[in-house]
Structure I
C-alpha cells in the first residue's frame, strides 16, 4: 500500500498538470452527494473550498472518529479540499460569501431553494455578483412539481425511484441497497453538470444555473434498462428487464464458496454446456439465442447454478478463463484490500497526518497519461478560513471582526 507523506499544503491543493487546475469551486453541500462530486474534481486539481456552518458537516460526527470532527464518513468524501466556516445566518458572513463568489468559477449547493432564497442568496443575487458563475443546485426534486422543496435523503429516493421495489421483486421484501446508491450516482450527475457547464461557459462567456434533482436523475438511471417493454405503446407494456429480475441471478454457490459467472453470448453458452457435458441444455430450443434465453432466464440460471455447485471456485475460475467466459470470485469488503488487481494498481493508499497518523483512502481512479493524482487529507473544520479570506482580499481587521463576531471561525 502506497503512502503519501505530502500533508495538506498551504493554498489550493492543486497542480498545474491536473485537468481541473485553475478552477475554483465553492462547495456548499453536506453529507454525501455534493461532497463526493467535489472530491472527484478536487482530486484532479480543482480548488474546492468547502463552506461549512460553525457546527460543520454532520458526517464529521458519523462513524469511527479518532479525532472529534474527523469521522469516517467525512474522511471518505472530503479529501483534496479546503474548509472555511461561515455562519450564514449572519449578514457579514453572507456578504463574505458573496465576496468569495466574485472569484469563483462554480458554486454547488444542496441547501433547498426556498431556504437559500430566505438567506438572500438565490441564483439571481449570485449572478449579479459574478455573471460567469456556474451554479449547481442539488436537491431532492425538480422545481415545478408537487414534491419541490421537500427534504430528501438517499433512502427516500431509493424508495421513490423503484430500487426498493426491485429488491422486493427478487427477494419478496422491499429493501434499500446497502450503499448510498442514490447519493453517489447523483454525485456523478453533479460532476458532469459542472464539467458540461464549464465547457458551455468557455463558448458563451456566461454562467448558468444547473438543477440536479435526485428523484428525476435516479428514475432516469433506473429506467435505462427497466422501462423495457413499456417503451412501446400498445404492446405488452411490461416494466423490468427479465434477466435482472430473476431470483436466480446472484453469486452462485460452488463446492467451496461462491463464484460470479456470466455466460452471455451464444458462444459462451455453447462452450459452457460443452464443458459440463449438458447436451440436453445445449440442444434446448429455449436457450438457442439471446431472445429465447431472456424469455426463459429463470430456468437457464437455475441450470447454471446446479452445474456450478459441483466444482470448487478456483477450478471454475480457471475453466472460465480458458473458455473466455466472464467470471470472478465474490469479494467481501475485507477482501478488497488484498485483491490482486487492486494491489497491482496501488488502489489503496495511506495519507500521513500529523495528528491522525496514517489514514487509509482509495486512490482516484481516472488516469491521465497513465498518471493518477495524489489526494490530500480532508480538512479540519475551518482549517483554511483565514487563508481563504486573505486570498479574497479581506484585510486583517475585517477578518478579525468576522472571527470575533462569530460570522466566521
Structure II
C-alpha cells in the first residue's frame, strides 16, 4: 500500500456526511475530524440560523464557518445576494466548500483571508465566537470594518466561554447592541454599526486591528528572530515552554530536509532553517499561523523554508524528510482532542526517509509512546522533566540508529 493510501486510511482523514435540520430545511453537511463540532451543528450555530435576520438581497460575511452548515442556511435566505464564508482553520474552509457544493449552493464562496475583504461592503456579518478573547476581538474588528453603516453583526457562543462579554465588546465597537436569546447554555446577540462611535482602545491593539501584527523578539536555538504573530495562533505572543524544551535538544545535521508539523508562528522550522537544513517545510491547519510564518520566513531572509496550509500532513504527502519535529495540538476549538496528534504520528512515519527520525514534545501527562510504538521500530524518551518529555521515533532498530548517530558525529568533526 502506498504511503498516501495508508495515510488516507487513518480515521482522522475519513470524511463523513450527515443531514442537519436547520431553519425549516435540511442541510447535507460534509465534515471530518480536525474541526470543532465536526460531528454536529453547534448550539451557537443553531441559534444563529434561527435568529439572524437577512433579506434576499443581503451580502453576508460569515466568520467562523466551520463545516459550512450555517453558511448554506444563510445563502438560501439571501437568494439574490450572497455569502462569503471564512474560518481560521484550513480544514474547515475545505469542508465548508464541499458542504456548499453538496447542497447545490451557487451564491456562497469561501475566503482564506478575511483581512483582504473590501471595507464597508457587507449588510450583515455572522460570527460564531472562536476560542480566546483576543482572537474573538480580532474577528469583531474585521466584521466592523467589513460592514456598511447600519449593517448588523450577529454573534453567538457558550455563556461559560465569555459570549456575554463579547456581546458587550461588539456593542462598544459598533455602537448599539443587545442579547437576543439564549438556549442550551448559549447566547446570541446583535450589534448595529453606528457612524461616529469612539473606537475602544482594545480595537486598536496590534494583532487585533485589521492589517496589524503582534510583534516580539524570540531566541530560537541561540539565534535571535523578530516574530510577527496573530491572536488565534497557539502561544501567539511568546515562545511556549514545550517548544522551548524541544529547541533545547534540537540537532539539525547540515543538508537535511526538515518538516515542522503544526508550526504555529514557525519557531521550530525557523531554527532548523537557520541551523543549516537544506530545506524546511512548515505546516499548520491554522491560516493565521501560515500567514505569520510566511512573514517570519521573509523577515529572517530564509530562502530554504516555506510555509504551507495543510490538514495534518496532506500538503506534503509525496515528500520525504530526514527530520520531522512537532509539538502536536491536543485541542479542536475549545475541546480536548487527540485526533490531530494521532494523524501527525501516523503521517510522519510515511514521510520519513529510511534513516529519518521524528522528534515529538508533549506534556508529561500525555502518553504518545504506545501510538508511536505501533508505527516506529525504535521509540525513545530522549529528554524529560516534570512538565514535558521529548520522544524520538525512527524506522530502524535501536542498534542501527546508534550506528547512524555515530557515523554522523564522525562526519561532522572538522578534518
Q. For which of I, II does distance in nm of label points 7 Å out along Cα→Cβ at positions 155 and 363, calculated from the coordinates, equal 3.7?
A. I
(Q) One of I, II was used to compute helix-only ellipticity at 222 nm (-39500 (n - 2.57) for each DSSP H run of 4 or more, over all residues; to 500), and the result was -9000. Which label is that? (A) II
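Going by relative contact order in percent (Cα under 8 Å, 6 or more apart), which of structures I, II comes out largest?
Once relative contact order in percent (Cα under 8 Å, 6 or more apart) is tallied for I, II, the winner is I.
Out of I, II, choose the structure whose coordinates give mean count of other Cβ atoms within 10 Å over residues 35-42 equal to 19.2 when calculated.
On the way: I: 26.5; II: 19.2.
So the calculation was done on II.
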Q | Of the structures I, II, the one that 0.05 was derived from, the read-out being FRET efficiency 1/(1 + (r/R0)^6) of positions 211 and 315 (r between Cβ atoms, R0 = 30 Å, to 0.05) | A | I
Q: Assign the value 2.7, calculated as distance in nm of label points 7 Å out along Cα→Cβ at positions 123 and 291, to the correct structure from I, II.
A: II
(Q) Please compute percent of Cα pairs over 40 Å apart for structures I, II and give me the label with the greatest value. (A) I
Q) For which of I, II does Cα Rg over 2.2 N^0.38 Å, for residues 27-162 alone, calculated from the coordinates, equal 1.08? A) I
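With distance in nm of label points 7 Å out along Cα→Cβ at positions 139 and 243 as the yardstick, tell me which of I, II scores highest.
I
All of the numbers you see were taken from the coordinates with simple rules; none came from a lab. Just so it is clear, the structure is predicted and the values come from calculations on it, not from any experiment. Cβ atoms are built from the backbone, for glycine too; each structure is taken alone.
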